[in-house]
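These are the structures in question, set out in turn.
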Structure 1
C-alpha cells in the first residue's frame, strides 16, 4: 500500500462527548460516518490541559519530557525543548509537505512546529479554502494537514458562543449535578459539539471533491476532557478521556473497529511512522495503533498521566489501569482546579459548596470498576495497601525512566525564571 496523505483534525475540550462514544443527545453525523468506516479507540490523553496534551500528540512524548509542562501563550510561556521533533518534521523525512490551519497551541511560536504553511485563521470556510489551495498547489506530493478547530472551547468566560441544542435531550455526565443551570450549560455545549461536527464534514468534503478521501489517513482527536468541573485540569477520567477516531481503507483502521484496549494520544506519532515509513525520533513513549485496531495487541496495560501547571502550579502524577487509578499530589491546594472559563458556567454554580475533594490528599486511589466516578478515595486503607504500593512503585519508576524534572524538586515556571533573571542582573 502506498503511503497515505494525512489529515489530523483536533478539537478543544471535547473529551468523548460525541455520538460515536455513546452520547445520544448531540448530532454528529460526520463523526458517526468516520467511526463507522474507520476505527474508534478507547483513548486517553497524557495531560488534562490544552498545550501539554497537544505537545504529546505531535511528539509522541510526555509533557515533562518534551518541555511543554503548561500553557504556551501569554505569560505562561511554556515551550517544546529545541530538540523535540514534531509531526511535520518527522514526516518530512518521508517526503511529506505540511500545513497547519487554526489552533496550534503546542509551542510558544507556531512556526517552530516546522510546517511549510501556517495559517492561524479560525473561520472554517477560510480554513477549507486554504487547505484546498494547499493540496492543489502540488497534487503529486503527499501531504500532512493539521486543522485545529476552536470548538468546543468555552468563550466569553463561561459559554460556548452559539446556539444551544437540546432537541435530543441533555446528557448529564455522572460527575455533575442534574440541575437547571447545569442542563443549560450542557445544552450550550451540545450546540458547540454539533458545530464542530459540521466543520469536520466540510473538511472531509474537500477531500472527497478531489477524490482523495480513501488515499488519506483521517484522524479526529480531542485534546483532553470536557470543560466542566471535575474534568478538564484533573486526572480523573472525565479530564483524560479523549475521542480518537482513525480512518484509512485497506488497513486495520477501517470497518468500524472499536477495540476495548487502552490507547494514548501519543500513539498517533508511531502510527504515522508505521504508515509513511518516516524516520522515528529517539525516545518515543508510545506505540502504533495498528496492532490494537487489528486485534493483535491488547493495548496499553497502564497509562501514565500528569499535570504540572495550568492556572497555577498544581503538580500531580498518576497511572490508570483497567481497574485502578492512582494519583500522587505533590503540593497542597484546592482538590479540584476550576479554570476561569469553567468558573462562570452553570455546572460550576450548581456544584458550589459540594465539589469533592475540597483539598488535595497526598495520595488518591480509586477502584474504577466499583467507583467509575472516582468519588471514594481508598488510599491508606489496609485492604488496598498492596495495590497502592504497586501503583506508587510504577509511577516512581516511570518518573525516573522518563527524566521527570519533578524528581529534582519543585518545577520553576518560565514566569519565575524570567523574574529571577531580572533580579540578578
Structure 2
C-alpha cells in the first residue's frame, strides 16, 4: 500500500481555520482577509564566515495579521524553515494572541540553517546581518520578534543592539522593546524563559481540576527537552507528577520508576543539549516512546509529531501541546476517536507570548516587574483563556482546537466589523 503523504503545517492550519470558520459562520469578507498573510518577506543576505569565506543565507518574516495590534512572533533557526512553514506559524500566532486577549497580531520568521554547524561568532554575525536585512520590516510598535526554536535571549540582545544602532542616539532608549525575550539586564522580563512551560502546566492544572484528578503521582512523557519541555517538566515535578519518558533530537529514554528532571537537565547541559546517554533511564525506540502508557503527553519539540502513524500508539488521557502544530488533522481525528483530550497549542503554549507582552509593556512604561507579579498575571490570563475555550467547546459541541479558533477568530471578526475596510 502506498504511504499517504502527510499534510504540511500550513495545510493543517488552513484545515483547522476552515473547520472553525464553517462552524461559526464567519463573515465571508473577514474569512478572505484571514485566509492569507498581509506580508511575506524573503531576504537572501551574505555573511562572512570565520575562515573568510562568504555564505548566503535565506531569511523569512511573514506578517499574518495586525488588526489587534503590532505583529508579534518568534524567529527560529532551523534547516526545515521554508515559506509554507513560516506562513502556518504566523497564522497560529494571530490566533494565539487574540485568544490570550493581547493587543498583538501574528507573525513568524527565521533563517533556513542548522545552527549547530556554525560558531558562536558566526551566529552573531548571521543574526546581526539578518536584522539589518529586515530593516524597517520590524519595529517596536510594528513587528516585534522573539526567541523560538534554536534562538535565545543572547540573540535577541544582538537583534536589539543592531536595530538600535540604526536609530539616532536620542531615539534608542525608546526602541528597546523592538524584541522580547531579552536578557533581564538588557530589559528582559523576570521569568520569561520559564513562561511557556509554566503556561503549559497552568492549563494542565485546569484540565486536572475539571477531571477531578490529582496530579501528584500522575505520569507524563515529554517530547523535546529544551526551553519549553524542561520548564514544563520542572513545574510538573513540583506538583508531584512523574516523568517516565523523554524524546529529543539526540535520542529517546524511558524509566517507568521516574526520571529525575533536574538531574536530566544537568546531563543535557554537559551533552550538547541532549538526553542521549543519560544513565538514569534506558534507551528506548521512538515507537516505544509513543506507546508509553502515561496520563499526559507533552509534545514540546517541532510540528507534525502526532500523526496518522503515531496517534494510534498513544496510551494517554491528555495531549498538552507545548509545541506549535505538533498534532496534524489525521492524528487529531484518531486521538478524538480514542477519547484523548487535547489542550491545543494556541492555548497551551501561549504563556510565552503573554510574557512577551508583559516585557514589551514593561519596556514601554520603563518599569521593572517582580517575578511573583509576572507569574500571577500570567496565570490569570492563561486560566481565563482556558475557560473561554472549554466553555466554547461545550457551547458549540466541538473539539477544543476548533473552539480555541472560534474564540480567537470571533474577536478579530468583531474588530473588522467595527472598523470597516478602508476606503
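A value of 0.90 for FRET efficiency 1/(1 + (r/R0)^6) of positions 276 and 324 (r between Cβ atoms, R0 = 35 Å, to 0.05), calculated from one of 1, 2, originates in structure 2.
15.8 is what came out when mean count of other Cβ atoms within 10 Å over residues 156-163 was calculated for one structure; which of 1, 2 is it? Please list the in-between numbers first.
Details: 1: 15.8; 2: 21.6.
Label of the originating structure: 1.
Tell me which structure, out of 1, 2, gives -14000 once helix-only ellipticity at 222 nm (-39500 (n - 2.57) for each DSSP H run of 4 or more, over all residues; to 500) is calculated. For helix-only ellipticity at 222 nm (-39500 (n - 2.57) for each DSSP H run of 4 or more, over all residues; to 500), the value -14000 is produced by structure 2.
To test your reading of the models, identify which of 1, 2 gives 24 for relative contact order in percent (Cα under 8 Å, 6 or more apart) when calculated. Mind dumping the intermediate values first?
Numbers: 1: 24; 2: 16.
Value 24 for relative contact order in percent (Cα under 8 Å, 6 or more apart) corresponds to 1 out of 1, 2.
When distance in nm of label points 7 Å out along Cα→Cβ at positions 348 and 364 is worked out for each of 1, 2, structure 2 gives the greatest result. Hey, mean count of other Cβ atoms within 10 Å over residues 12-19 derived from one of 1, 2 reads 25.4; which structure? Label of the originating structure: 1.
Read the figures in this text as sums done on the coordinates, not as results from a lab. These figures come from a predicted structure and were not determined experimentally. Cβ atoms are built from the backbone, for glycine too; each structure is taken alone.
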